[in-house]
Each structure stands twice: as C-alpha cells, then as structure tokens.
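Novice: Heads up, there are several structures right after this.
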Structure 1
C-alpha cells in the first residue's frame, strides 16, 4: 500500500544506537562489539519496526542493482574527475548506473559496507589513498566480489587496477636528461601509498640508468600545498637541482607557485614537470610540462574487473598497458649555463 520499507536507520533509532552498529550486529560481523543487552535490544527493535535483511545483505543476492559505486577522496584533483568519467562511460555501456561518493565526512569503511551489504550497489570501486591498507584488507575479506581498488595496490587485496606509474616518472627523467639536466629532484607523496612508491622507484632507476644525480623529497600529502612546501624546501637548499619532477599534477602546480614566490625563473633557473596531465596546464604561467597517463581507461578497466567479479570471475591485479606520454610545454628547457 505504498508503505516505506523499514531501514537500518529505523532500527538504530528504535534501539538508540548508531546505525553502523546495527549493521554489524544484524550480519554477525565480529567487529560489531555490543553487550548482550545491546544486541538483544537491537534484535528486538528490528523485529518491532519490521526490518528484514534482503538477500544482498546476507551475500545471497539473486538479482543485481545494475549500479556501481565509486568512492573518491574528493574532487579537487583533475585525476579523479578523469577516472570518474571513465567509470561512468564504461558503466553506461553495460547498462549500469553510477553512484559517486567521497569520504570527506564519516567513516569510508562504513560507506562501502553500507552500500554493498544493503543492496545499493553491486560493487564499489575505491579510488582513494586515504584509507589504510589494513581497512582495505578487511573490506576485501568481507566483500571479496564487490571491492576493486583503483589507482592503488594493497598486499592481500587481489582486485586492483593501476597505471604504469614507474614508467611515467622514468619518462620525465628521460625528457629532462635529454635536455641536459644532470641534477633532478623528485617530490612525492607518502611512501605508505604504493602509487608513490612505484613512481619514486621509476624516478630513481631512470636517473641511475642515465647517470643523473637524483634526490627525493617525501611529503605527507599529494596536493597543491604539498607541492608548494616540498618545492620551497628544494629551492632553498644549498645544492639546488636544475629540475624538479612533481609526483602529481597538483604538486606540479604548487611547485610552480613556490618558484614564483622565491623569484626563481621557470624554466630559466629551474625546470618543472609533473606526472599526470590536465587542460589547466595550458593556462598556467609558464605552461606546465606533464606526463599524461590514461586515467579514463583506468576507470573503464576498473568497471570491467568489477563486472567480472560480480559475475563470479576471479579477482586479479590489472596494469593498464597504455604507456605514459610526455607533453612538453614551457616549464622545461635545458639547464642554465653558469
């Protein structure tokens, strides 16, 4: 008669507890720490409001929602917009809708489990470096056919799709070395992220191969501020390199701003290059040289892997085969002659 179906939140309100605890207790999650009295109160509240877990909540889904979820850390980076576009376009080709979300507020673990376990989406694509490895391993254990990591690998999680990150920084070093640079610094995000580890490793190996003196700076984040602060540290050093490689596009923008604030000419006194590309690069001063990576295809491949999993296929680690591509602009040139 058009009556709304009771939800977990209805049970939580009736029991006087948080809905995440209700979710855990009702699916017998061992992390659902609750006293015997609280557990009994939740079960009684569920019965009183008429809540019934659907098949998906028990992992026995017989039908699909035809919807995928994409969890992002935010929308500030152009990389995430490109990934989202690739996900949306590929999902549409398969007749799937897309739910976009960020974990700017709340527990991302709860966001994922709530959406998957309670039938809102068939699978979640997790494109975030802000969730700890241990939490992702727990998720993969709980939802082995419903979680795909995007642009990140975690030991113990089999379903992931990444790019050729090491080749991207190698491409950057090769470009700068060809211009004559022999002292290059790389500014990267935290080594807790395998993406940053692979980019730094590619940077160092390429420098060794090309007989270039390489130094690196590790920053706690990968955003504009991290690029700015990291570049300031390098620009104010007594042995300033002749070129900088930023591990992300926002870090590259921050590095340009740092050089400007220190009155250091780019590329006259130092060249600056970033991994990842965005149309904004053409409107910066100077225009920023970048290494373009196939982020749209990254999103598309993540959708394909998610659909394989939901159909009962095997989880695997996918590396998008498309090679990185250097886009030379005005921020790189040969080193100044002293």
Structure 2
C-alpha cells in the first residue's frame, strides 16, 4: 500500500511552504503528495511545484496527485493539456482525479453556466471516455451532452497520466471499475472501503477488465494535538461541511447520501434539524457525536495517530494522510505528517 500525504487548499500555505512541505514529505518517506481542487490556486501548478521541490530530496521526485478536480470548472481539452504538462514535469509520477462536484444541484450548474440536463453519472462517463484517450495520445471523436470533440488530439503523446474517479454511490463506483484507472474515496469507514472495492470490482468485471488494474485511493483525515478538544473541533469542523445536507437538497445524493448509507442518517437528521432551528456552528460541533467522527477520521495526540490511520487504511491501494491542522501555522501540518510517517 502506498502511503501519501494530502495538503488542503484551505491551509493558506505560501509557495515556499508548499515546496518545503513537499521536501519534508520526501524526507519522511511518503510516496506522493496530493491536493484537493477548488477555486483557489491551480492544483496542477501546485503538483508541478511539489514534484520539482521533492526532486531535491529524492531523485526524480515523489509522486503528486489531485483528488479530485470538479469537472464543471474545466473543459476536457484544457485539462488534458495541463495534466499532460504535469505528467511530463513529474516524469510520469502524476495522478489526476476527477469528480462531479455538486453537479447534482441546480445552483452549482447555474453558477458555472452548465446545461441543466447534465447529470453526474452521464457527465463523468463522457469525461472518462474522452480525457483518458487524450492522455494516452489518441485522437478523440465524441459528441454528447457534456463533451463534444471532433478529431481532437494533444500536440504530442504525453507521459501516462492515470485518471481516477471520485466515487461515493454504487453507480459511480461501478463506473470507476468500468472506465477509470482508479476510484477515489472520501470519509469512509473500513467497512465501507471493503464494500466499495467489491462494487468497483463488479463494474470492472462487467466491462471485461481485471479488477486488479483499478486502484483504490482515499483521503483519511488526521488531526494531531495534545489538546484533544482543539483537535476534535478541527476535525469535526472539517467533517460537518460534508456530512450535513444543504437545505432543500435531496439527502440521498452526494456526501449526505454517502453518510446515510454508512448508517449515520438519524444522527445527521438531528443535527440538520438543530441547524434549521438556529443552532450555531459551534453548537453543532459540540453536539456532533465522537463515535461518527472517529469512524472516519482521527483526532488526538500524535501517539495514537499512526495506528488509527493504519486501521482506516485497510483495503486501500493508496492511503492519503489528509492533514487537518488543529491550529494555524506550518507546525500543525508537520505534526500530522510526522505522526503518520510511513514505517520503514
């Protein structure tokens, strides 16, 4: 199993700090560094910077990856060209994760000027059917709702860039098995990882593929601090933005549906009711059950972080220590990295 580290776009790091943390990850023995994507810094540029910086420590640098980039903010040709460039810079050690983001919500589609009839599953299928061939140096002919390309190819054949799919529900997991190089999970219990792996494998077999060719990757959020309450609050604050449904959004979709399938519907419904009745964010954090938080992440002293991470990483091909700092500053980031460093 590959052990990687994930540095959130929201950490507010300077470019110098990004580069030094990539070097620190290489010194600690991490095999790759990953970022999420949003409307902040270009995540592909971040990965290129990490690759170059880590090459100062490890010949050729360690791997980099994005998990995941919401496709609504990009076009297939633009993303293919940028990903190919990072693949070249990294010497073929870059992995691109793509996902549907909040495409299931009308607000998201409207904010990006996307067609209202786009749906996550069909959109991601079209992206995989066009992006992967482009990154394999092929010419693409495709006309669909989400992507239309006629005789398009990159100027030169790139280094191989694996494309993994952010997947939560069974249909998207099956699509990852059918048409992606891997599946990217988030906020999973070990039991959910095992269940996901089987659904991905079924999808691969249905498409005539070897399930062993489809990798399983997950962010596992870790917050380290001797002040356990401070660590707990930081982890729960990160979790609560995913777990609670936006008002008016179908609770069977997106992350809310994911947490519901893992058996947390009742407790989340209670928290949503409290929020809708005026509870503050601090009150929701206070009320959030530790039992839920510790099934999908870790908070507390450094001494317990490694074992908790290894427990939650069981069944994965690539387990990413997603850093959740308990307090501002780089020291809180390196505390997590040090606590979960790969064992020799």
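Novice: When you work out distance in nm of label points 7 Å out along Cα→Cβ at positions 45 and 205 for each of the structures 1, 2, which one comes out largest?
Specialist: Comparing 1, 2 by distance in nm of label points 7 Å out along Cα→Cβ at positions 45 and 205, the maximum is at 1.
Novice: Please state which of the structures 1, 2 yields 0.95 when Rg/Rh (Cα atoms, Kirkwood Rh) is computed from it.
Specialist: Only structure 2 yields this read-out.
Novice: Additional query: When Rg and Dmax of the Cα atoms in Å, for residues 85-164 alone is calculated, the result is 14.2, 40; to which of the structures 1, 2 does this value belong?
Specialist: Structure 2 accounts for this read-out.
Novice: Out of 1, 2, choose the structure whose coordinates give distance in nm of label points 7 Å out along Cα→Cβ at positions 69 and 325 equal to 2.5 when calculated.
Specialist: Answer for the origin of the read-out: 2.
Novice: Right, another one. If you work out mean count of other Cβ atoms within 10 Å over residues 93-100 for 1, 2, which one comes out largest?
Specialist: 2
Novice: Just checking, which of 1, 2 has the largest value of FRET efficiency 1/(1 + (r/R0)^6) of positions 181 and 269 (r between Cβ atoms, R0 = 25 Å, to 0.05)?
Specialist: Ranking 1, 2 on FRET efficiency 1/(1 + (r/R0)^6) of positions 181 and 269 (r between Cβ atoms, R0 = 25 Å, to 0.05), first place is 1.
Novice: Supply the structure label, taken from 1, 2, corresponding to semi-axes √(5λ) of the Cα gyration tensor in Å, for residues 173-316 alone with the calculated value 30, 21, 10.
Specialist: 2
Just so you know, all these numbers are worked out from the coordinates, no wet-lab data involved. Please read all numbers here as calculations on a predicted model, not as lab measurements. Cβ atoms are built from the backbone, for glycine too; each structure is taken alone.
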